[in-house]
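Undergrad: As structure tokens, here come the structures.
Bear in mind that the values in this text are calculations on the coordinates, not laboratory data. As the structure is a prediction and not an experimental result, all values here were calculated from the model. Cβ atoms are built from the backbone, for glycine too; each structure is taken alone.
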Structure 1
């Protein structure tokens, strides 16, 4: 289940509404028709049409007259590539992910927080790949994923409070933490031991161990996880990899700080 970003148009005027429309188009993951966007009920027909026209004229969206559909435009693609290079951990982390994946032979994820949710920014598949939700560029829930909980656990009190208001607490499996109280208890345990688990909380049969990527001042930059299946391994076996994951996370953090990595938006701003 994809996580829709919070609407900000009402608070941020025309610019906020336009960004909401970009989110709506992007979240479909395919070219989308006007009628589909209108059915979401976020904007009146005239307002939605005007915003789509403006975004298309500015190259942020591309309109296919034959299919009568909208998709992300090339200007948006260029901006996305620039943001990926400048604001994502992915370029810094790439060689370290390669090394960790080669060592452990399991799926490795790199993630960051985006308005209280998990943004997967890079991934290395296991030697024997497993089909799962996570893909680079996808947004997932923080409260029931290893990387999400690893990041939430190390936010400061005010940032955590904001992030918790953005969790849906939908029960994906019988193991999902489905309330703020359950999650809060879990985050306390994660802070104490230094790493998080996904105990089949988001997808049946999928387990992982995850660690936060922290600056020297303990600011959360992102998180790193090693993921596998209950058929192939156990949480105990994955936990034995914590020293290697921790070492990799420390290397990524050190390089990110030396690159003057920008402040992460854990406060829910745009």
Structure 2
């Protein structure tokens, strides 16, 4: 279950199953609690846009402090809708936040090191959280439609198995706020890809147009990786439907900030 928290004007979601382990600090930001203005109001975590770097950096400080993390140690992804998974180490601390992003293409981050906050960014694409509660491994994956088709979620789970010896039955996974079937209209070509890859029930016609269900597609690939369905928490929250509270690229035609997913082993 995802829980909405409000602390000193900052609103963010946490995942109950992750909290119950006591192994991580984590959260998913909303639009509330930052210093940005206009279409970026107010907790914008997107650096390369018309918002000032000073505002965005202050927002990172605010959300990190709220989650109990050190913003200077955050490892930020470099998302290109690919399937590259980067293993974060001490040398990556601060990447993309207090110094220029050194990554060329990274849509998922994974680590077994304590004290290294991982961060990925969103405004409709699907945030995926992972925690191996036995081995002490965490990961985040950014799964847009292209990343979903490339099975980045499944590949992240498989990397936990291959690199850290994770037993899939010990892995908790969670699907964060993202655009859902109700508003994710796609062309026939994209719908056909999802039907071929994940089954007829992942692309449904609303009148003459197909709508894709990325969350259902992701659950299928995670269970194929061996994660029990009971270990996968889908928040059920649509960014398009709640664009006053969550940034949505489609709803605003790209005039928006970014939300952030964060996780750190403690």
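Undergrad: The value -7000 for helix-only ellipticity at 222 nm (-39500 (n - 2.57) for each DSSP H run of 4 or more, over all residues; to 500) was derived from one model only; which of 1, 2 is it?
TA: Checking each candidate, the match is 2.
Undergrad: Turning to a different aspect of this structure: Work out the source of 114 here, i.e. which of 1, 2 gives that when volume of the Cα convex hull per residue in Å³ is computed.
TA: The correct label is 2.
Undergrad: Separate question: Taking mean count of other Cβ atoms within 10 Å over residues 26-33 as the criterion, which structure among 1, 2 has the greatest value?
TA: Of structures 1, 2, the maximum of mean count of other Cβ atoms within 10 Å over residues 26-33 occurs in 2.
Undergrad: Compare distance in nm of label points 7 Å out along Cα→Cβ at positions 138 and 186 across structures 1, 2 and report the one with the greatest value.
TA: Comparing 1, 2 by distance in nm of label points 7 Å out along Cα→Cβ at positions 138 and 186, the maximum is at 2.
Undergrad: If you rank structures 1, 2 by relative contact order in percent (Cα under 8 Å, 6 or more apart), which sits at the top with the largest value?
TA: 2
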